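Presented below are the structures under discussion, each in the form of structure tokens.
Only the coordinates and a few stated rules stand behind these numbers; no lab work does. No experiment lies behind these values; they were computed from the predicted model shown. Cβ atoms are built from the backbone, for glycine too; each structure is taken alone.
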Structure P
Amino acid sequence: MERLSVPQGEFDLDRHPIVANDPLRAWDAADGYLLRHLAGRVGGEGGDAAQAGPTVDLGGTVLIVNDAFGALSTALAERGPWTMSDSYLAQRAGRHNLRQNGTADAGGRWMTDLDPPPGVIDALLIKVPKSLALLEDQLHRIRPGLHADTIIIGAAMAKHIHSSTLELFERIIGPTRTSPADKKARLIFATPDLDLRPTPSPWPRSFSCPPGDHQVISHAGVFSGERLDVGTRFFLETLPKGSGAEHVIDLGCGNGVVGMMSAVRNPRAEVTFIDESYRAVASAEATFRANLTDDRPARFVVGNNLADLAEGEPLAAGSVDRVLNNPPFHVDRAVGDAVAWQMFVESREALRDDGELWVIGNRHLGYHAKLRRIFGNCDTIASNAKFVVLRSTRA
């Protein structure tokens with residue numbers, strides 16, 4: 001836990017999942033810059049010499065988008081904002097931080113970014129996501145609620161704001177400008193142009209997945225959203241066909257192509273798709289339904305890997321025959337192996353005796369060492385110059 005000090009107050013904030021001795025904070029300089037700007041604390045590079053300026057009137061309906069761990073939602077809780085996020089963990093962290101700062105009762109309402117946004121938005125505060133596709137679709141979804149006087153402020157680290165970022169705001173919202181840098185962060189200011197007629201959002205998209213010309217459907221921001229990536233293609237080439245009734249989990253399912261193909265190859269397999277992204281799980285369900293009959297059973301779960309599922313009953317220990325996993329080695333813009341380690345540990349707990357965890361990863365990540373430590377074994381199923389497919393069995 002670390003303390004965020006901003007003009008709105010001091011707030012103890014945690015990231016989620018909570019990790020002992022986590023070196024990363026639950027906010028970045030862009031959060032601080034935005035909160036100082038709203039309070040009229042303006043200044044040059046660094047912000048320490050900030051001087052009083054006009055405050056920003058956040059009256060009416062406030063919508064906060066992509067608040068990674070609730071820093072903005074907590075600091076602005078008295079405004080009762082709507083908070084929109086694709087991340088289950090972001091929403092969980094936000095609610096946790098509201099509670100531990102005594103602002104849960106004042107804090108506003110939560111939604112996924114596939115839910116309909118408020119019908120009228122008076123202030124839009126948006127952290128610019130890593131994915132331009134996600135930003136594009138979010139702006140399209142939000143635009144109908146804007147009016148001529150809507151305040152629109154984006155925030156990000158300066159290195160993540162590109163000309164293409166500003167072009168999206170210009171094309172979908174209206175005239176756009178940026179602030180000076182402050183602690184390597186910048187703000188984006190957009191003015192709604194109600195005469196603009198942007199083309200509809202191109203998302204979700206679909207593409208074909210060989211063999212058999214299966215269809216993959218992806219919402220914006222989901223990994224491998226426009227074509228089958230080379231790592232997944234390699235993984236699909238190695239997957240077992242399976243036979244007989246079995247419970248398979250596509251863990252960190254993304255657009256669901258791995259779990260879908262596992263179900264195609266074994267007509268008696270029941271697949272559970274799990275991801276912490278609402279868009280990913282929606283994509284996985286659309287992919288599954290596009291390729292299999294309506295009566296084929298499957299579960300689609302938004303949750304924090306296997307231990308804490310947001311929907312449905314938690315998985316019983318020893319109830320799973322096979323887990324298929326392409327673990328992320330970065331979360332948003334932070335690189336690390338904590339998520340992969342959690343996935344491997346929880347997979348072992350969920351697997352029955354002789355159940356298998358199949359993992360694909362870049363060769364340099366060294367997953368084999370982690371798997372041997374957790375399972376006591378690890379076999380190399382296939383490898384090429386870039387990727388390796390590994391299998392560990394619960395003894």
Structure Q
Amino acid sequence: MEEIIGRLIAQKREGRYWDFKEYWHKNKAELLHDIICLANSSQYEGPRYLIFGISDEFTVKGIELDPNRRKQCDLLDWLNKIKFAGDIRPDVELNVLTIKNHQIDVLVIADLKCKPYFLSEKYKDGEKALGVGTIYSRVGDKNTAIDRTADLYDVEHMWRQRFGLELSPLERLRLFLLDIYNWESDGIDSAYYKLAPEFTLWYSSEKHNVCDRWWGNFLGEAKKFHIVHRYHTTTLKSVSCCHFERENLIIPIPEVDYVCIDHRNTKEANNTYSLFYFLQDSFEFSLLCYLFGSAHLTDTKERNQEKLLVKYAIVSPVKTSMKSLPFMIFKNSNDKNNFIDYIEKNIEDFFSQYSITPAMKLGEDKLKEEKLFAYWAYELFFTDKSTEHS
């Protein structure tokens with residue numbers, strides 16, 4: 001992050017995905033306006049940055065003494081109270097960096113396919129106000145004025161992004177899977193997307209035992225099979241899944257990375273523990289949302305897929321279970337890698353807590369350790385201290 005922001009400062013200009021401020025806004029409507037403009041910028045793919053502590057001459061002034069300085073928890077609480085259309089709001093994260101012996105605040109705004117963001121209720125602070133349904137954007141280094149609306153071409157481009165009209169069929173399918181309530185299932189082995197019925201999914205009939213992981217028999221014997229995704233008659237993707245029949249739970253097989261047990265040795269199989277996870281920007285996570293959410297469908301269409309993002313979410317969606325799968329869900333690969341670094345620095349705490357001398361050979365003892373480790377890492381992920389890794 002320091003390298004990215006350092007390069008932007010060195011350019012001595014603002015751009016389509018970054019904006020400098022010497023101080024935090026006194027007026028919250030102006031702050032909200034800047035956030036929405038950056039979030040709605042359709043000319044760039046990637047994170048956007050609202051950077052505080054940089055003067056108009058592009059020198060580092062720092063933000064240490066700013067009386068209007070804000071914390072991430074306050075920002076998130078404030079944004080959650082604002083009435084966004086469809087309850088779809090920008091995803092932001094506040095980072096504090098030290099550059100040239102000064103602290104600067106960097107508000108990172110995620111690039112999600114949710115544009116355009118706009119309000120369903122007027123937001124006013126003093127004489128500044130953002131209107132209902134008004135769409136703001138950022139073109140080049142200029143924001144749409146707070147009393148105007150974005151250019152028609154930009155607005156059209158945002159909606160095309162929202163509906164996936166500029167994406168490949170596979171990318172469109174990934175988004176469609178999140179729209180759980182517009183899928184029609186035959187209740188047996190296939191389903192199609194009602195708004196674009198050329199997109200279908202099929203459950204393969206062949207099933208095999210999952211026996212090479214400790215969780216293969218954890219919720220009852222899991223069966224491995226495939227869900228095939230098609231566009232017309234073309235197969236776009238085949239995803240390996242497992243079915244815990246006793247629990248009536250189907251999930252994509254998670255990705256796996258490895259945590260080094262002893263840094264004095266190489267990162268080989270006998271010197272690692274497995275960490276199972278999903279990435280929120282992956283196709284497998286979209287399918288997980290579909291499988292989990294479709295089992296929660298109700299007459300009132302209550303949204304339940306967000307339950308995947310809370311602790312102990314991956315349990316049977318249709319029956320009470322005493323067990324849960326400790327598979328973590330990360331925002332992206334960087335979030336995952338940071339957490340693995342954090343675990344490796346604290347791995348001795350795991351050995352101490354369970355009085356373990358790690359088994360350096362593959363076998364039954366190693367599988368038992370991996371199960372204990374999975375739950376220990378999962379608990380660590382949800383502690384306040386561990387959130388510092390991200």
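Can you say which of P, Q returns 65, 54, 35 when Cα extents along the principal axes in Å is computed? Don't skip to the answer; put the middle values down first.
On the way: P: 68, 47, 41; Q: 65, 54, 35.
Value 65, 54, 35 for Cα extents along the principal axes in Å corresponds to Q out of P, Q.
If you don't mind, another one. Quick check on the output: 12.8 is mean count of other Cβ atoms within 10 Å over residues 121-128, derived from one of P, Q. Which one produced it? Intermediate results must be reported in sequence, preceding the final value.
Values: P: 23.8; Q: 12.8.
This value belongs to structure Q.
Turning to a different aspect of this structure: Here semi-axes √(5λ) of the Cα gyration tensor in Å, for residues 105-232 alone was calculated and came to 29, 18, 15; which of the structures P, Q was it taken from?
Working: P: 29, 18, 15; Q: 43, 19, 14.
This value belongs to structure P.
Also, quick follow-up: Suppose mean count of other Cβ atoms within 10 Å over residues 217-224 works out to 24.1; of P, Q, which structure was it derived from? List each step's numbers first, then the result.
Details: P: 24.1; Q: 18.0.
Computing mean count of other Cβ atoms within 10 Å over residues 217-224 on every structure in P, Q gives 24.1 only for P.
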